[in-house]
1. 1.9 is what came out when distance in nm of label points 7 Å out along Cα→Cβ at positions 215 and 343 was calculated for one structure; which of 1, 2, 3 is it?
2. If relative contact order in percent (Cα under 8 Å, 6 or more apart) is calculated from each of 1, 2, 3, which structure is the one that comes out at 25?
3. When helix-only ellipticity at 222 nm (-39500 (n - 2.57) for each DSSP H run of 4 or more, over all residues; to 500) is calculated, the result is -22500; to which of the structures 1, 2, 3 does this value belong?
Structure 1
Amino acid sequence: MPTPSETKPLLYTEFPPLHDDEAVAPQEGTVVTSYLGLMSTMAGACILTLPSTMQMTPVLPSSVLLVTFALLAYAGCVCICIACDGSGATSFESLAKRLRHPFQLWIVRGLVMMLLFGAVVMYVVIATDMLQPFLPFLSRFVLGGLFAGICLPLCLPDTVAALKYTNSVVVCCVLYIVVVLLLQAVSQENPWPAEPVSPITFRGVAYTVPIQALSYCMHLNIPQVYSELQHKPSMTKVFALLFGSGVALYLTAALAGYACFHGFPPADILTGFAADNPTINGVRIALGLCMICKTPITYQPLRDVMEDMADGMFPKMPFRIAATSSFLIATWILAVTANDLGYVMDWVGATAGILLSFGFPGLFLWEMLEQDYHQQEYTPTQIRWYKVLAAFMIFTGVSLSTISIIKMVWFY
């Protein structure tokens, strides 16, 4: 029999009774499935852009920033877990529904839909770009259709734990990419530049901030992962594994990519390698496969929004199949017909991506603490420190988003 302490949530508060219309999340999660789910959401193509941040901002300050953003991302995760403990929310959508004003809910919904739709469109673009050279008999249109067809059944399971196999593929692909970059760097003669290639400038910092901050974005999946976890205090282990391995992989990839090009890596380092390099071609295949397997876990928070907006008007599974099919078809068509989505997605990341990962977790915590029945659940000291944390994260999210927008307006 579990002891009372083993059944308590991460931060040892009690869940209030659930509303009648709120389903209880199946608690199938373990430390491993939770880690795989969050790591597969967080890591991906961002690893290939991190080396350029080492050029734009000198290596030591850039490395410090990379670790700092990991700590800020962890603080956002803590805010979400406290808010879930206090409110009983089991998804990002259900957290947003507990905000006091309806317009706040619709802002969150709009940002979630914009961010995740754009993310999956970019997954299709990246996957087709990476895989088409190895499948020359298939057009981009056909490859995009295959992407949608493969992802459809994978996007239907209810839980993050059910995606453990696809999430494992993502993590393995990321590990392979980092190992290849490290081997490429080690094989170079005198790869490290003798002097820093650039001084610290506001332009360099403005370039570095959104890339590194968005590399830790997995916060939309935190509520569901946390609600599925059987042993809530184990979330501390999940975060330790997630951010420990994330920082290690990101620093290794960033420094290795920087060394591969002697301090002058391109924005996407794959473009700097020869097209006939067999190990780099393996990276291209791994990245394409990674994009396919990332789609189901990325899509889950958006699916929650669509199903909640439908408000039970349709049978659950037929609606899910229809909505998911429509979503994947829309991303497929846009990905293969649009000429250049990079600038648009930079704006989406600078606004929706950063605010949802750093600003709104603080807002969720603040709003939860403002509700009357929580005044008896926490001590005055707890409330004061939680509010300081919430206010700090709101300020952080707005500040990081502002810096990213400045970069888009003045330095693009």
Structure 2
Amino acid sequence: MPSATNPDKYTLKIEVDEKRTASVGVGGGVDSVAGPFGSMSFSDGNFRGRGQVISLSSQIGSGTLNSMSNSINNAGTTFMPTGRTYNLEASFIEPNLKGTNTSMAVTGFGRNMGSMFIDQAMQRTLGASVVFSKPLKGAWSANLGLIGEQTTLRNMANIAENQSILTSMTSRALETGLAANSLQAGQLAEQYRNNQLKGGAYLTVNPSITRDTRDSAIDASKGSFIKLSASPSAGFSGGFLKAGASASTYKSLGKGVTLALNAQGGTSVGGLPQFAQYRLGGWNGVRGYRAFSDLGTGAGMLMATAEVRSKIPLPETNAVFRAVKKNVKAVAFADFGQVMGNGITNSLLSRNSMGASVGLGLRVNMPMVGLVRIDYGLPIISSVLGRNVPRLTIGFGEKF
């Protein structure tokens, strides 16, 4: 409409009807670690109309399927304990702190899950964090985190299982010459088992810097990602420092085919507790081994992975072929990893400090679930127990 004060100017009036930005979710399901679980969540992506984000989430599970998880991921062991699990989290994100391009995320959390580091132990972590992020020039960004958390480890092994763990460690101490007699071997086994179960309260400062030139953070086909980080931690029982670096690069080899390479490493100084160590196993570790039982943990780590990811070349003659071509990829991979600085514990638990494997896999993009990763790996380096059996690893999202 024409301006009331200047006929050569117009006043533009736009009426905006803001859509709802809040959501509430109630659900449930079955998870290999949490077992049957129930969940509730609330989020608002435009809190107070300022672009701020708040979210609350909770998940409570029975943990009753860990025997199944053991049979799939750790055949022949009872690594994962059976115990009630929970995962609670509340967060607030300010995307433009004080009107700048620096964001701030404040999170409080409580988790109680089967430990992925310690046999037959539940790991409870309670804490809070504040993370500041700022974009820099040339695809670089800087982050600064402040984290306070209390970790408690609870031995879930019954008398027979705990005795079995100690008996196995005692036998290994004698076999490897770490102890001269049965008495020394038993004392050594008990000492290292107790050390495994030590928790603690720590305050951590976590500065990091990243450079991201990927064309997609979820399904990259070109570009690279680099991250450098350091994490000094102080606690009542002492402190430690962890420092790490990771570099990934992606190169197109043709239509729908990508070569993805990753190398990462980390080191530490000070009294690094067992629950904070680097690990070779797990869903994002060296595939082809039992996820938590064959490969060890350490105060330092090196890992490298090469993958060729390809869409499946099917003719788009029907809906099924089109869906497969759009949502499924085939992968060939090679993994290598080594941990350092925890040799006695790994030896007592019959775990390798080095692993390497090759294999094939599928990536399936499933509605309401996301990317499911299914990999079948063959160990090149035999485990301490002499097993070279190919194994299936199932995870979510790309490994890198």
Structure 3
Amino acid sequence: MKSEKLNRDKELSFRGVFAIRREEWPVAAIVTVLLLMIHYFFISRFFDQFMNYSVGARNVFLSNFHMAGFDPTAYDVVTHWQMGYDILRHPLLAWMMWPLYIINQGLWQLTCCNCVQFIVGFQLFFCAFYSAIFMYRILTEHVRTTKLSSTLLTSLFFTFAYIMVSAIVPDHFCLSLFMLLLTIYILASFETTPIQQAILYTITAGITLTNGVVVFIADLIFHGRKTIMPKRLALAYVVPTLLLIGSVVCFQRQIESTTKWVEQQSPRTEIVYENMLGESIQFHRKHILGDVLWRRPVIVRYLWWGSYAIEVVYCLLFAFGIWFGRRERMLWMMMAVFAFTLIMHIVCGFAANEVQIMTAHWAFVIPITIGYLARRYRAIDILIALLAIYLLASNFYLLHRYLTWPLTK
């Protein structure tokens, strides 16, 4: 476990974390090209509605925005700032959007156009781009894969169906992905002070409250007993949690709407292999990006047996990665995230009907875990590359086809 102490003697700095290193240029270029393409198609789809913004144009946008269970809440909040998010699940997210609202208001005055697509799009691009950088660093520095393997695995991650979607839709999932990978990378690489940890915890849990559990688990795995020392526990977790709870108590009316997300009737086994491990990574051709609240069945099956074969391949790679990394702290971290996801969505039933939209909260465990297999057998790089090419071709084609479909008035 030499990697776990790699940067412990270095001071945590903003520049050190966010500066792009020369060896990261290839993966940065690959992800940049992919993100620019999918953002172009998404922004183009609704470009006219926002350049000529009106009540009628907004209605056209809302009647055509069917991206699974994702909501365009960020567009509403940045256009006309309001507490638009469910405060129980996203206690600080609306406040985080306030600076973007101010920027949009300024640009609106200058251009006479609602520039929300570009402002939110830049935010999503930034978060997705640095998610790729942090995943690459986790793989090279902590899983200790080769630069080629790290590049292939990071690229594979961004060919996952609902990672591509999370990177473009104006919802909170890409922000969660960014903060979770940033937090895991920092905690695995540096010693953090209680104040630094409090900032990480507050921002990450402020985006989505359950993210705070992952932050605490990461701190416990990588820092051990220091996590539960009274001073660190109080400053980094107890005080921020009380502040977050305080913001929630002010809006207790939201709690009832949140409990409606809990569902106990759907078949769990089919949800796991058709949605969680299926749709999350490769689109179903039928009901693509359909919403269970709008015509899509909870369970949709693949039309081609090869899709199930592909699912078996990446599940086997994942399983072998677990075995080869079983003694590593980073693997323990990935398994903790995976177990927490299963408990919350499959056992407890939270958002079980549309678990695929939660992909950004957990799917990074797959390429990082496969990294332990790639570290042991270099030839696996060929299979990873072929898998990435297939998923890119299939998912990009279906996403492009969906985003270029004519709007209905």
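1. The value was obtained from structure 3.
2. So the calculation was done on 3.
3. Here the read-out was taken from 1.
Read the figures in this text as sums done on the coordinates, not as results from a lab. Computed from a prediction, not measured in an experiment: that's the story for all the values here. Cβ atoms are built from the backbone, for glycine too; each structure is taken alone.
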